[in-house]
Structure I
Amino acid sequence: MYRGSAFLLQYAYTAHLGVIDSLSVPQFLPLWKTEFGSDDGDSHLIPVIESAIQAIKQAYSQFGAPTDTLITKIILGTFACLPACDGYFVAGFKSQGLKYSCLNTRFIRRARQFCADNIVVLREEQRRIREQTGVHYPLMKLIDMYFWQTGYDGTSTTNLGSGPAE
């Protein structure tokens, strides 16, 4: 996010204040209260997630165009309702036969469906981590870590870079 070509590098921390204000409105309260991906009925949250994405884009628009990576890192760090779509995550996601072209409704649905299809394994991993560390990782953080590691392992011999993307 703070690479030489990123617009954020040119601004102080105050560039993020609009995002904080935008995401702290009552419209997004359901995202704070629900573990997205945990229930077949949470598809109704997809338009709310899309609104959060648009709010982030709008908040940064005076500074530059935020990347999908920046947007999803913010959403993962606040609501935990999407994984962070950095280079390694996307490589891992694609390596498992899942499509990703950009941050859009289809991707949100695919991420939610992956959780639904793997809910038993994900819940077991949540339980294991919580017992060992006392930390609860939301489902989207678990799939973020899984696909990031898969992408890292699969690209470590290629020229994606020496560390995590963005």
Structure II
Amino acid sequence: MPRIKVEVDGVTYEDDVEPRLLLVHYLRDRLGKVGTPVGCDTTNCGACTVLMDGMSVKSCSVLAVQADTHDITTIEGLRINGALHPMQEAFHSEHGLQCGYCTPGMIMASIDLLRENPDPSDEEIREGLEGNLCRCTGYQNIVRAVRSAAHEMSHSEVTSHD
């Protein structure tokens, strides 16, 4: 079995993994990062989105061996000095969630969206998140949350990991 070395939420892990093991299953089953849900397993829903080297990826479409030598951030790794990340706070304060199943992926994709475009319009937010599905909210509060976080993040320096 191949051996990988990966940094997840600021902690380095070295593990032997089966070549076919998906990153989402490695994160959940091996590392206990259950905040990353298994959604559709076909890259359609985006619930399993994480950041790999700062860029959003659907972890059901990445093999664990492909994560070797990369830095992975999950929803659990976003806290900043014990406090919620501004995007997490915005989703909470703007009611950008209902059942919460898509929320981790939406938050991770939104952070990447703001990395690429720190001041997106509502249309750009909707377009940027089109690969992440929500069955509950109608997206309006999600767009409002991303816009709120964009404002907050533009006025503060944001990093991740405790």
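Kindly point out which one of I, II the value 1.3 was derived from, the read-out being distance in nm of label points 7 Å out along Cα→Cβ at positions 23 and 87.
Details: I: 2.4; II: 1.3.
Matching structure: II.
Given that volume of the Cα convex hull per residue in Å³, derived from a single structure, equals 130, which label among I, II identifies that structure?
Values: I: 130; II: 98.
Label of the originating structure: I.
A value of 3.1 was derived for distance in nm of label points 7 Å out along Cα→Cβ at positions 55 and 151; which structure in I, II was it taken from?
This figure was derived from II.
If helix-only ellipticity at 222 nm (-39500 (n - 2.57) for each DSSP H run of 4 or more, over all residues; to 500) is computed to be -8000, which of I, II is the source?
Numbers: I: -17000; II: -8000.
Attributed to the structure labelled II.
Given a value of 11.1 for mean count of other Cβ atoms within 10 Å over residues 7-14, point me to the structure among I, II it was derived from.
I
Each value in this text was obtained by applying a stated rule to the coordinates, not by laboratory testing. Remember, predicted model here, so these are calculated numbers, not experimental data. Cβ atoms are built from the backbone, for glycine too; each structure is taken alone.
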